[in-house]
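Before anything else, here is the set of structures, which you'll find just below.
None of the figures in this text is laboratory data; all of them are computed from the coordinates on show. Note that this is a predicted model, so its numbers are computed, not measured. Cβ atoms are built from the backbone, for glycine too; each structure is taken alone.
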Structure 1
Amino acid sequence: MLKALLSRRIDQFERTWTYDASYMRELLAASPWTFLKFSLVTGMVPRKDAPAAALAAAGIVGTLAEDCGPCVQISVDMAAAGGLTPEVLRAILAGDVQAMGPDAALGYGFARAVLDRRLDEADAMRDQVLRRWGHRGLVALTLALTTARIYPTVKYGLGHGRACSRVTVAGEAAPLRKPEILAA
C-alpha cells in the first residue's frame with residue numbers, strides 16, 4: 001500500500017514538472033523507507049531564512065556542478081514557480097553576476113567559492129551572508145547548495161543520468177556556465 005501511494009506521488013511529480021523520475025522509482029522499488037528518507041531532502045532547506053533568489057542561485061550552482069540537463073531544468077522550473085523572473089534565472093545560468101541582482105549574486109558567489117574551495121573568498125562571502133541574513137540564512141544557503149547536488153548524484157549513480165539537454169527559461173534556450181570544480 002505504501003509503495004502504491006508513493007508511486008502515485010512520483011507520477012504526480014513527473015506530470016507537474018515534465019520530468020523523468022525513473023531513478024526515484026528505482027529507489028522506491030529497493031525500499032519505500034529509503035525513498036521516503038530521500039524525498040525529505042529538499043525539506044531540509046529552510047526557505048524562509050534567506051531570499052528566494054539567493055537560495056535558487058546556490059541550488060542551481062550545486063545542480064550545475066553535477067548535471068547538464070534535466071536536473072538543471074527542474075531546478076530552474078521550480079525557481080520560476082517560486083517567483084524568480086526569467087531575467088534572474090538566465091543570469092544565474094550564464095554566471096552573469098551583474099545581471100542577477102544582489103541576493104542571487106551573493107548566493108551564487110558563495111556557492112561557487114565553496115565548491116571551488118576558494119577559502120578566502122568563501123570566508124568573505126560567508127561574512128556578507130551573516131551580515132545580511134544571519135546564521136539561519138547561512139545554514140539555508142549551505143543546505144540549498146548541498147541538497148541540490150544529491151539528486152543528480154543519485155540519478156547518475158543509479159545509471160539514469162545519461163543525457164545533457166538544452167535548458168530553457170520561459171520557453172527560450174538559456175546559456176549555461178558550468179562550475180569548474182577542483183579535482184579532489
Structure 2
Amino acid sequence: MSKTVKEMLTRDYRTKLEDQENALVISIRGVKSGDTNKMRMDLARKSIKVTVVRNDLARRAFEGSSLAALEPLLNGSSALAYGGESVVEVARELVELVKQIPTIELKGALLDGELFEGEDGVKRLSAFPTRDEAIADVVTLVLSPARKLAGQLKGPGSRVAGVVKAIEEKLEKGEAISKAG
C-alpha cells in the first residue's frame with residue numbers, strides 16, 4: 001500500500017472517530033457475508049457503526065486521543081464498533097449478536113479511559129447501567145425517602161378522613177354517635 005493511501009486511511013479514521021472517546025474492538029474474521037450484513041443492519045438501527053481498521057494505521061490515527069488506549073487490542077483482524085447512546089449500549093448489542101453469530105470475536109472495549117479486555121470484559125461492561133439508567137437510579141434514590149414520608153403522612157390522614165366521613169354519614173341518617181370510651 002502506498003504512503004498516500006496510508007495517509008488517506010489514517011485521515012479517514014481520525015475524521016470518523018474524532019468525536020469518539022469510547023469504542024469496542026471486535027473481529028469479524030470468518031463471519032459470513034450475510035451475517036456481517038445482518039450485524040451491520042441491526043447495529044445501524046441503533047445508530048451504532050462498525051469500521052474495519054488496519055491496526056498500524058488506527059494506532060497512528062489514535063495517537064494523542066483517548067482511543068489510543070485501545071492499542072493493546074489492535075492485533076489481528078480488527079473492527080471498531082462505536083456510536084449509539086453509549087459504549088455500554090454497544091456492548092449489550094454485540095453480546096446479544098454473538099449469541100446469534102458466534103464467529104464474532106469480542107476483543108475488548110474502552111469506557112472513560114478504562115480498558116475492558118476480552119469477551120469477559122465486554123460482558124462485564126454490558127452489565128453496567130447506561131448514563132440514562134444511572135440518572136434514573138439516582139433520581140429514584142433521591143425521591144424514595146420523600147415518597148416514604150408522603151406515604152407515612154397520608155396513612156394516618158386517610159384514617160382520620162375515614163372516621164370523619166363515617167361520623168358525617170351517621171349524622172345525615174339521624175343516628176346517634178356513641179362516645180368513645
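Work out which structure the value 9, 28, 22, 10, 7, 7, 7, 7, 4, 1, 0 belongs to, where P(r) over Cα pairs in 10 Å bins from 0, in percent was derived from one of 1, 2.
2
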Quick one: relative contact order in percent (Cα under 8 Å, 6 or more apart) came out at 31 when computed from one of 1, 2, so which one is it?
-> 1
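Looking at structures 1, 2, which one was Rg and Dmax of the Cα atoms in Å, for residues 6-109 alone calculated from, given that it came out as 12.9, 37? Don't skip to the end; give the middle numbers.
Working: 1: 14.9, 45; 2: 12.9, 37.
Only one of 1, 2 returns 12.9, 37 for Rg and Dmax of the Cα atoms in Å, for residues 6-109 alone, namely 2.
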For FRET efficiency 1/(1 + (r/R0)^6) of positions 22 and 46 (r between Cβ atoms, R0 = 35 Å, to 0.05) computed as 0.75, the structure of 1, 2 it came from | 1
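If helix-only ellipticity at 222 nm (-39500 (n - 2.57) for each DSSP H run of 4 or more, over all residues; to 500) comes out at -18500 when worked out from the coordinates, which of 1, 2 was used? All intermediate terms of the calculation are to be shown ahead of the outcome.
Working: 1: -22000; 2: -18500.
Of the options listed, only 2 reproduces it.
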From 1, 2, which structure was FRET efficiency 1/(1 + (r/R0)^6) of positions 38 and 94 (r between Cβ atoms, R0 = 30 Å, to 0.05) = 1.00 calculated on?
-> 2
